[in-house]
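**Q** Pasting the structures in now, so scroll down.
No lab work stands behind these numbers, since they all come straight from the coordinates. Please read all numbers here as calculations on a predicted model, not as lab measurements.
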Structure P
Amino acid sequence: MNLLEISKLWIHFPTFAPVKGVSLAVKSGEFVALVGNSGSGKSTLAQAILQLQDHAVYKGSILFKRQNLLSLNNDQMNQIRGSKISMIFQEPMSSLNPLHKVGNQVLEALKLHTNHASQKKVLELFRLVELKDKERIYHSFPHELSGGQRQRIMIAMALAGQPDLLIADEPTTALDVCVQAQILKLLKTLQQKLGLAILFITHDLSIVRQMADRIYVMKSGRIISTRIPPEEIIQIKQAPHPKTQMKPVLAVHNLTVKYGNRIAVDQISFSLYAGQTIGIVGESGSGKSSLGHGILRLVQAQGEVLLDNKNFLALSGHDLMRARSKIQMVLQDPAGSLNPRMSVFDIICEGLKIHYPQLSQKQVLSRVKNILREVDLKPDIMARYPHELSGGQKTRVALARVLILKPAVIIFDEVTTSLDIMTQQQLISLLNYLQQTYQMAYVFITHDLKVLCEIADHILVMKDGRMIEFNETRHILTNPQKSYTKQLLSSSLLKFSETAPKTS
């Protein structure tokens, strides 16, 4: 029998309809995946089940235990939310109150849905979601926990009311591959142990292919397939062989970054050549971002960072200002790095005005228009503000802001993490094209090995601040030497081909 049955559902907002005639079903104890790119309507559909949207008009039916949820008022829905149907959201930090300890927040959920709320019950939930050091975590604030721990807290909170159906909306998007695999395994274990039905929403088909009983593929507000597509064979980019007389554009020697007494980056060394990409991979807390920040002097670092044969870490004054235009960074969260009060034009030309103050307004306008075309954005976007852009557009604006300075080296810090698969592929194709055209060198920091297959010539594997393994991409992915690298590959569930992909 179907626990949840959605039939011919339309969702209308005043100006558009994000869900168009969707039908899907989830049986008791079943793991069903809903897959689609950003804007496909999958999260809107999930929120409609619990009627979490304002100003939405529904047509069709959402049956839960044969009762049409669309016929219920808010008080009746409150009897179902949390106790019968629970939801885990994408970003725990936006769901957890930063001013309250997480134990008290889970306790509050227990009080709301059960008559047996106590610290003991909270710790039992922590044990159920496999949280270690439960007493410490109970008295911790959200910012004191890792991403994986926060997500387990959210799962514990969702289970507080002992629901029959758990809706998981992109719960692993921002997690590294190892933690992602742990959370997926936990959800599957909970499904089997508690007899839960799970509706798992994601943009990444690969992470649910082997776990889901059934998969629905959604596009442009409609279900377009209920069949599992054939497994993709990932093509590995072949590393170019630089001539022996070439000098690296960036040479890092024994770079060390410390935060107090803790060593975040421990004597890392590598060389990067024009037109080459080095991928930095590792789990959360491995030191990847600290390495990038240390190279750019965003945090204090020891060692050498040779840029044009000059130690970038030792430069000051005008020499430092001139060198900064040659090495730039695109940050993980474009929305956080773009000033919400500045237009796209002002954001992109800000660095240009700092480094090239002699340019006229006409010259600045011309360069901004040209760089927008380079990143596949229309010039009419210049007047918009960040909140008016999609995730992919924000990333391209952040890229344009860097490219307009014509740097020799660009460091990308987890830029594809929050993007759906289609937008990721578009961005990677664009970066490969720009690299071939301008022979820029990239340092690409990510926890997504699939992305590195398509962009990196070499991969540097980090763990606990140290370099575990460094080699050409095809060697790392097809013949890893270290057990930690093998663990990363196992968590990624990828199949590889050593044929170089065609570049666009």
Structure Q
Amino acid sequence: MRESVSFPYAVSLRRLLPQASFVGCTNLCVTDAVESSGDVRTGSLFAVICGSRVNGGQFIHEAVARGACGLLVDAAIPSSPIAQCVVKDVRSAYSRICESLCGHPSRRLKITGVTGTNGKTTTAWLVRSLLEKSGNRCGLLGTVEYCDGLRTGPPTLTTPDSRSLAQWLGRMVDAGSKYAAIELSSHALHQGRSAGIELDAALVTNVTQDHFDYHRTYESYLKAKAKIVELVRPGGLVALNSDDSGAWSLRDGIGESLACVSFGLNPSADITAQIRDESLSGTRFRLGIHGKTINCATRLIGRHNISNILAATAAASHLGLASDEIVEGIEGFYSVPGRLERVDCGQPFEVFVDYAHTDDALRRCLSGLRGLTPGRLICVFGAGGDRDRTKRPKLGLAAMLADRAIVTSDNPRSENPSAIIEEILAGMPDATTIATFEVDRQQAIRQALTMARAGDCVLIAGKGHETEQVIGSQRLPFDDRQVAREILRERWQSLSQPPTRVSA
């Protein structure tokens, strides 16, 4: 059973869900709601959710035995010994119930939701940076951390389950946060985890390919991403990346009650940027917003990060920040853990660790580094097991942008790492000219750092901020950044230490 705080309110389901019908009662007034039978306590409402792997109906007997007061179902169960609330969509209803049990915290926050195949984390962190630099406390929920504005906690999912989501929003209110930035994954949107919340701004960074093991087709994946628009309150903002065909295709589904703006490097976008100078130390550009053009600089590397900055700018502007406040927030932002994070131990070449685990993300990273690297570009990457197999050869093809590529294990999970590597190599034409493979990820990183020379750049891609590697049923400590530091210190320790003083 996972640890969780209690809900502070009681909710009448008949009042909250007027279209629901009831079996065995005329109403249910609940003070707790759960979707896992292991979390049921006396008086809990048990939401019977049919998932892609597990059917909640199998656990009704356990929920009843543990003291559930009622069931939330999409069809009446004749044999149920306890009361039932029957709704059309259990997931969405459960999300609304959780939000109500926490006192509707999303109504007391100005929330920016971010979705997209790539860029969600960086964009959400940028939104928080812009708001906090202007003196506003902002909570954050996403892949790297959960934060109520004062305290942080480890994430369980990119987007929390409905219960945790509502409770974290409640914590933000209690912590005095006025704003929140939330990553909304395609899984969460499809499953209705966020159906109970209201957004002030929705940002769509891009829609390419990921999670086809779950969504099956691009059309289904795009449809899931489009659900973010349904969460935006009247008068709210939807910002779309006009440089990305997937994101831009959502514009026709935006109702008249919402504001829609475009962002991108295309000069015709509502919020745009003109790149002035790029280096491995950062980017200088001219920010175009509301007819004004302002000089701006960022420590972030690559044009894909300028796109993320523009998305965050769209949200910040809608939330009332002035142009100078936005620029100050951009220039005061350093980095996101595991997103083109530099590893520097005094070596004469660059080393970056990035979370890029889709072909689009890997291509963007390599393209950005390619033009800024005077020497060779060396890439270490793999693909996760028990996930979308169709993207593996595409990852291999994207890696051909490097001068040297070492294909290795990511999180193989239950699959054979060598089989995953073979599927990646199948997408690399004439792979032998640039690619080698090494199943052991630590040894692959060692190979890359050993072959690197002055002026080269090494990209270690796929795991980013992660501190574990999942092999079979084991979760083993493994941090690309720490592994790289240890190897670099072995080789370049003398360069990272001050010279020893010799007394006369």
Structure R
Amino acid sequence: MFKSKKFNYLILSFIIFSLPILEFLNDNFQEINIILGKSFLILIFLIFLFLITITFLLNFFLKKIDFYDSLFISVLGFWLLFKHNAINQLLITTTENNSFMNFLSAEISLIIIFVIFLTFLIFFFYNNIFLKKFFFIFIYLNFFFLLIELSFIKSNSVKNDIKFKNEILFPDLINDKKPNIYFFILDAMQPIKDFEEYYKIDLNKFLNKLESKNYVYLDNTLNFYGGTTYGLSAFFNLDKIISDDGKLKIKSSYLFPLILKNKNSNLLYNLDSLGYDFKWAGNYFAYCPKFNLKYCLNQNKSTVDLYLNLSFFGKSPLIQLTQIFGELFDFDFRNYIFHKSLGGEGIFKLHDGMGRLTEYLSQLKNLNNPTFYFIHHMSPHHPYLTASDCSFKDYKGTKNYEGYKAAYLCNLKKISETIRFLEKKDPDAFVIFQSDHSWEMAKTSLEKQGIFNLFKMNDKCKYSLDQNLNNVNMLRSVLSCITGSDPKYIKN
């Protein structure tokens, strides 16, 4: 009987320990191949060691319970912490108009978790058979439902995947020396006209200065989609990725940024056929070393993937508690993450794709092979981390109008600096500054598709300003120009 109890508690403890892991995999299934790497396995092992340590401490101080009871209590507390976000969101939803509850919802959620944990311990130590059986059944059902959900997502993903087909869209008809191409994606940067109207700022001086340098700015440009994943998936596909009847035309594993791990896209295929190298500067949300080190502008071979670790603990209060605990000792955990961590770059620096490119090129003596530089500059997308002069400043919230304004003005400053740098370093290059979608505060889907669009191409290039030169059509225009082939634009 005792051996049976030990075995049951051991199995149940393992299942409870696995629940937050399975939930994380379910929530991030599209990146499951990236998640299940060395960094995540090390994280799980360290959590396991921590829980084992807690178990031994409980077993040492609470003489009346054995090791298996202590292990069960440890993993139960661990699992309950990951219910913090669900309880917090429930409180916010049910008390939408209560400012007091909204302000303290995270703290109240933590208190609720503590009360639940304490209540369970009381019943557990009093050996309440009914509660134990009810809890065991609940845990086993939760575990099996998560496994079924994970299997369903996997099978559904495979079922809906359509085979990707590479094709040469732009055969080289002139065989001339190819220029470098710098394509900057300024994430969530709305069109200048929209920015001017909302913030009552005149940016004609900025535009006139760039026009004198042979740059063209186009307003009223619409991307095919209003979000990064689909927008940049279309970018690498060189075409729309959703059919007229609303179905995905490519494999879900070929959506951005996974497409850069799979190395299977029309853009990369065509660039390779033209002899181009490909370099990518990613950011906090699409971190290059997680996907393909070969493409990374700045290679980070660190074993620890801080972004992945922070994402895993996102549903627990541990990050907030660490911040509060650090403040007791005058240590700003959030500031440390922004400035010193994540591959030695820091999120603040990591988001600055334009700055990282100029720093990288400054160290190169010669630009030999033609290279396509894909620079995913995170600003002015949230988190808003820059003042208008581009110094560090942390604006809270996803919809922070002052934070967005400061980040936008900083971007204009960086665009001017980058253009001056490239004029000296690589004057014959093709340079494109576009956004993937408009700002987060867009009120309609059409507004969300509006993008910033500034570019410089060779004077001999033929392109039509009447065309919708969005991300895909701009790429098609550039590739047709350097190969001497006719542009093949895609209509909205």
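**Q** P, Q, R: which one has relative contact order in percent (Cα under 8 Å, 6 or more apart), as calculated, at 22?
**A** R
**Q** Supply the structure label, taken from P, Q, R, corresponding to Cα extents along the principal axes in Å with the calculated value 86, 56, 55.
**A** Only one of P, Q, R returns 86, 56, 55 for Cα extents along the principal axes in Å, namely Q.
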